[in-house]
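Novice: Have a look at these structures, which come just after this line.
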Structure I
Amino acid sequence: MGRKDLLLNETGEEQARKTRDNLSDLDIDLIISSPLIRAKQTAKIINEFKNKPIIYSEEIIERDFGEFEGLNT
């Protein structure tokens, strides 16, 4: 998707929930996320049971793919 600021779709939400469940046994102090909407949504889902601070950083924002931005094929 690159820098296209889109919401997570149903598949993305399910993947975030699976990631949350896979990380449940880890001791996490902090979550750092891109400020794009889908990354924020992912961070919030992963953080549902951890309740840790989330930092949104422009420094890790996704790469811009130019004319290929948003393509999924």
Structure II
Amino acid sequence: MKNGVKTVTKISTEYIRLEQFLKLCEIAQSGGHAKAMIQSGEVQVNHETELRRGRKLYPGDTVTVNDQTLTVE
């Protein structure tokens, strides 16, 4: 995945939690790594910094980490 490239990640449920999404997209290697990224303010959901790892993501939401933007589908 290149910086700035929008990638669409499909989920098979109604929603996915932010921490799980980061692991699914291989941005975080583990739940602990995802938690640290979120708590340090590195993650934005729909252009706003998100500090809750349990944030529910629905199709159409965007997640930005390190200049990479991913869309939940």
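Novice: With helix-only ellipticity at 222 nm (-39500 (n - 2.57) for each DSSP H run of 4 or more, over all residues; to 500) derived from the coordinates and found to be -6000, which of I, II does the value describe?
Specialist: That value comes from structure II.
Novice: Which of the displayed structures (I, II) returns the greatest value of Rg/Rh (Cα atoms, Kirkwood Rh) on calculation?
Specialist: I
Novice: Also, I was wondering about something else. Compare mean count of other Cβ atoms within 10 Å over residues 20-27 across structures I, II and report the one with the greatest value.
Specialist: II
Novice: For relative contact order in percent (Cα under 8 Å, 6 or more apart), find whichever of I, II sits highest and give me its label.
Specialist: I
A short reminder: the numbers here are calculations on the coordinates, not readings from a lab. Worth saying up front: this structure is predicted, and the values here are computed from it rather than measured. Cβ atoms are built from the backbone, for glycine too; each structure is taken alone.
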